[in-house]
1. Which structure, out of 1, 2, 3, was relative contact order in percent (Cα under 8 Å, 6 or more apart) derived from, given a value of 28?
2. Consider the structures 1, 2, 3: one of them gives 18, 47, 29, 6 for P(r) over Cα pairs in 10 Å bins from 0, in percent, for residues 12-67 alone as calculated from the coordinates. Say which.
3. Compare volume of the Cα convex hull per residue in Å³, for residues 76-123 alone across structures 1, 2, 3 and report the one with the greatest value.
4. Determine which structure produced the value 59, 41, 26 for Cα extents along the principal axes in Å, calculated from the coordinates; the candidates are 1, 2, 3.
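Only the coordinates and a few stated rules stand behind these numbers; no lab work does. Given the structure is predicted, the values throughout are model-derived calculations rather than measurements.
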Structure 1
Amino acid sequence: MNTRKLVVAWLVVGVVMNVLDFLVHGFALAGSYTELTSMRQDVSPAWFVLLDFVFALVFVVVYDRLYATATTSVARGAAFGFWTGLLLGFPAMLSTYLMFSGLPYWLAWVGTLSTVITLTVSGAVAGAIYAKRGSAVKPGA
């Protein structure tokens with residue numbers, strides 16, 4: 001494990017995830033969320049910032065341990081992000097739709113798509129960081 005690359009990737013991916021989440025959820029969908037009676041309006045945005053950084057740490061550690069190899073690249077990172085986004089976004093958003101009354105079906109699909117896009121971009125960023133200045137160490141080495 002390259003600790004320096006891991007920390008840099010964690011912080012950069014955390015910032016990227018926060019920016020993309022703000023653009024989608026804090027800006028584009030903010031009006032839709034305020035119309036939902038099932039959505040809490042009393043939660044501080046700081047929690048979402050923190051959660052994005054926690055998620056980014058787990059995402060980068062998994063990338064580092066399982067996916068970063070001598071062939072690490074932006075495309076390889078993007079592929080990791082895409083499949084991770086699909087794995088997490090699709091069931092999470094559709095189960096959210098099934099659990100909460102009043103949540104529009106289209107919003108579940110927008111959430112799925114934004115998760116896939118956010119994690120694809122985040123994976124590409126991690127891949128770019130790991131590909132810089134030499135190749136990454138193979139997992140288990």
Structure 2
Amino acid sequence: MMRKTKYYANTSIAEWGYAEKNALAQRVFRWCKQNLGINRRYKQLVSLSVRKNYYQPDTYGAFCPDENQVVVYYNNIKKFKLLVGTIIHEYQHSQQPVKTKYQIYSKKYGYWKNPLEVNAREIEKKYLNIVIKYLNETNRK
């Protein structure tokens with residue numbers, strides 16, 4: 001359960017444990033499914049996995065197209081906006097042709113100029129504050 005308080009983009013969640021970060025992640029993920037749509041090209045619906053990453057401390061999340069799963073590495077995320085933004089960003093990858101285009105674009109453009117990454121960052125930026133506002137409005141109920 002999330003704490004009943006107002007959250008700001010730079011609110012520290014470094015001290016939050018798995019349960020609190022997972023509760024927040026599930027709410028953001030639900031918002032994404034309701035507002036960003038669901039890609040029905042996959043055999044299974046997109047899912048969310050919140051887990052630890054022991055090997056890459058600068059990695060906050062990933063999208064696994066084989067499982068159609070957004071993965072969030074909760075132990076690496078210390079700020080509220082980073083958890084919210086990571087889920088939006090990785091969820092956007094679930095809407096994209098990642099299986100067929102991601103590697104091609106990465107080889108041609110590199111990570112930062114890969115059109116799928118550029119688009120995911122744009123969507124993250126566009127919706128970050130909207131989702132934070134939604135979380136604050138629905139957290140008081």
Structure 3
Amino acid sequence: MNDTQKNRMNQIRQESREDYLEALFLLLKDQNEIRSSDLASFMGFFRASVSQAVLSLERDGFLLMDEKYCLHLTEQGSLIAERTHRKHIFFEKNLVLAGVDPVLADREGSRMGHSLSNESFERIAAGGMRKEEDLSSY
């Protein structure tokens with residue numbers, strides 16, 4: 001596997017990790033006890049796939065599983081989940097405001113959030129999105 005392929009695999013793993021953490025973050029806003037099966041239902045994935053991801057996220061320090069098999073975000077997992085959700089919502093709302101279909105805006109807002117560094121996102125969020133006429137000199 002060459003460096004480009006390795007980088008792409010790492011990016012896919014990071015996006016998947018962020019998706020799982022964001023989903024758990026959203027579920028935990030409404031419920032106190034979330035299990036892998038709840039996460040699987042919410043995400044539309046097979047329970048076995050989610051169980052493997054949960055083990056990996058637990059091993060990497062992003063979540064904890066208690067004696068009742070309930071999932072809890074660690075401080076690090078919570079930070080990533082909140083940041084991922086904030087990016088997702090920011091881009092989704094801007095796309096909807098631009099006239100994009102809400103279902104498409106949800107999907108693409110998530111992708112946009114994954115692809116942007118935290119630094120770039122913070123600068124965009126602080127400065128707002130520029131209008132097309134503001135960019136005409138580029």
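1. Details: 1: 38; 2: 28; 3: 19.
Attributed to the structure labelled 2.
2. Numbers: 1: 22, 43, 25, 9, 1; 2: 18, 47, 29, 6; 3: 23, 65, 12, 0.
This figure was derived from 2.
3. Working: 1: 43; 2: 79; 3: 66.
Of structures 1, 2, 3, the maximum of volume of the Cα convex hull per residue in Å³, for residues 76-123 alone occurs in 2.
4. Details: 1: 51, 25, 22; 2: 45, 32, 26; 3: 59, 41, 26.
Corresponding structure: 3.
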